[in-house]
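The next part holds the structures, each set out as structure tokens.
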Structure 1
Amino acid sequence: MTTMKTPHIHTRLDGPDFVDLDWSVPISEWDTPRLVSMPEGIHRHPVVFVAYGEDVYAIKELPPATARHEFDILRRMLARSRRTADAVGYVERPWVARDEEWAGAVITRYVPHAFPYRHLVSGIGFGQRREALLDAFAGLLVELHLAGFYWGDCSLSNILYRWDASSIEAVMIDAETSRIYDRISRGQRLEDLAIMEMNVAGEMADIASERGASIDDADLSLGSHITERYHALWNVLTTPLVVSAGDHYRIRSQIDKLNDLGFAVEDMDLEPVDAGTNVRMSVKVGGRQYHSEQLREIAGIDVSENQARTILSDLRYHRSRMGDEGKIRSVAVMKWRATVFEPILLNISHHLPDHDPHQAYCDYLAFRLALATERGSDVDDDEAYEAWQSAGFPSFRQLEHSP
């Protein structure tokens, strides 16, 4: 008697059901036109990528208990951070022994316009991007730890990056060893950092070997430098500020400082100290999405944090040129979207169909600013776009390193 090989597939309603895939065999044996090749790091488990319409999904095989654990962790993290992979389903093959690697799978949506961190540090331009890489990596760890997330296996291969205006955004994609707490302890944070440093050092040694370099040429200090950035940022976000009871401007200044770093302040405690002459200010910060939430709220545009910061500056610039219309925010936003943002985005989608349109918009804004600075006067959007097109659509990175 033949046993039916019917998998248990748990998926969200807003995505594919994946039932057309051949779950009767391991993913390494699949032969389907849905398979696509995507940039990827080094994986502990088999991984393939499948396309449904415009979306691409990563399918990773691993034992069912681990697959379900990773799915649950990633789903819970969606409410705490925007910088984690989006889990859309998990699969169990009941006819396969539960300790077999191909007995289960977890399915995540591939992060658009993203690449493995390992590719970034092994590329020729790594030296120029090292500072941005350190900040993005450390910022991701701080944000995850503030959300009560213990990683347990942070490495270059478990992080994706994508360009975020003039900086880099890091995204966590692997949660097999992760746990979530109401609040993470100092010991857990230090353990996570120690694991990260060990993993990163090993990967940097591997990268040096792959390039034919000696171990002495490997950037073995990368992990420790990430840790240094981490502690500096953590202290800024969590160290209470003691101010004179009458210095309300310093309280506002501290909140503005945290907002400038991209962190929204969720709660604030003001505790009298020194017999009431001073106040100790403690804050609880949320995810690093202050500007992205602000742009989403006022304009309905959903982008990453530094892209949002750049686009908000463009909105403020155009409001200042609208006269009386610019004084009413809702009117100014509608006019800006209709006459500036949407037309330029449409041109970008036509001329640069394979690019992240919002990142390209930020690239255009950087070019317009550089052109205006060179001329010493404002430049009309149509003229600036034509000049940007004629120059070959240079990006932030090209503008930064141009003579």
Structure 2
Amino acid sequence: MHSIEGRLVIILLALCSMSSILSGQTIEYTFDGCSLEDETTLLTPITPALPEDCRCGVQGDGIYMDGNDLYYEFDQAFKDFFEEESFTLRFYFLPQSEIGEQALFSVMKDCSLDSMLAVQYIPQTNEVELIISKKLGDSWTPRGKLVQNQCWHEVAVTKSNSVYAFYVDNVFIESFDNLIPFPVAPTSQVHVGYSPCVDINSDRVFEGIIDELTYTREILSAADLSQSSFNPDLIINSDTTLILGESVDVISGPSCASTAAWNPQAGVSDASAISPTLTPDETTLYIRELAHSGCMLRDSFTINIIDESAIDCGSLLLPNVFTPNGDNINDIYRISNLFIIDELQSFEIFDRWGESIFFTTQRDEGWTGLISGSPAMIGMYVYKISYTCQGSEQNAVGSFSLMR
């Protein structure tokens, strides 16, 4: 039997050990090579309810759950991480069944709304639901729609003190300030693909693949999530403009598909390649189809073709009105017709008193409507631009209105 002092020493050692674990910034499960360890091996490997099954993941391997008996349990120490002052939990999932509400991730002691966190996939409405609850009647349950026509979906939950936020497919869904952070029950277990509600038939084990599960002490925003996303199966190229005869290489996120189908095939270097070279003779909307893991999806982008002989070196296509109001429409004042610019010597904007408030030599850079970090006043502004087009020096001077 341990003395009181001995028990205190054991408790203190355990707390010190946990503090050491929590000092790590990121816990990442890539599942590559069918490994159930996190990349830093801070925790013991997750435990499968049956022998693990690995399938093709976002990149490398992902872990498979069968909708019945195969799911995974984390080291119980992981539960304490969800009481940290700040964190971001994110993971990808690829569903393979549309039957019932399915458990994706849970930190729970039983199937009650008592000191718990859970994420569910709801195929009937094509949504993901986050449940964070202190007790019955004190819960937060936002739902986010999944992007249509995608195989993989990304979920993220962030916490900053008592403020929680929820993201689905890199889109901000909702935030909530509970004033006091939700606690985590001491006997909680952490599962992926399962929750205790499966045992009373209100949930199902997830059927599909989960990959790239990450816990970090950083608080990531929608922009952070989007910037660091793997973009599985997606064409990363933006719509672009080419001069007739030019080509562009398709840039794609990782995919479990080995071949693709392109429509149309005109100008495609290899109609079965995922990332071919495209050389269209005219403006073309290219559609790419991929199929894998029981899922088929389409993605597309447009290439606008300009005949070099028809280029108007004076047509910079600058808007007459600028509305930097945060709606993602006309929020940056920039040159639209970049393809006519061989080299930009200067792009400068002046206020009504003739003071320079913006300057760049980067042709794709624009003004955000801020002056020294503060929103610029509504009114008229003047631009002056010097550039080279088809070997000839060009200058442009004009004005525009800033409105909000």
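For the reader, a short list of remarks on this structure follows.
- Origin of the value 0.10, where FRET efficiency 1/(1 + (r/R0)^6) of positions 83 and 291 (r between Cβ atoms, R0 = 30 Å, to 0.05) was derived from one of 1, 2: 2
- Mean count of other Cβ atoms within 10 Å over residues 179-186 - highest-scoring structure of 1, 2: 2
- Structure (1, 2) behind the derived value 14.0 of mean count of other Cβ atoms within 10 Å over residues 251-258: 1
- When helix-only ellipticity at 222 nm (-39500 (n - 2.57) for each DSSP H run of 4 or more, over all residues; to 500) is computed for each of 1, 2, the one that comes out at -14000 is 1.
- Structure from which 38, 30, 23 was derived, semi-axes √(5λ) of the Cα gyration tensor in Å, options 1, 2: 1
No value in this document is a laboratory result; all are computed from the given coordinates. Just so you know, these numbers come straight off a predicted model, no measurement behind them. Cβ atoms are built from the backbone, for glycine too; each structure is taken alone.
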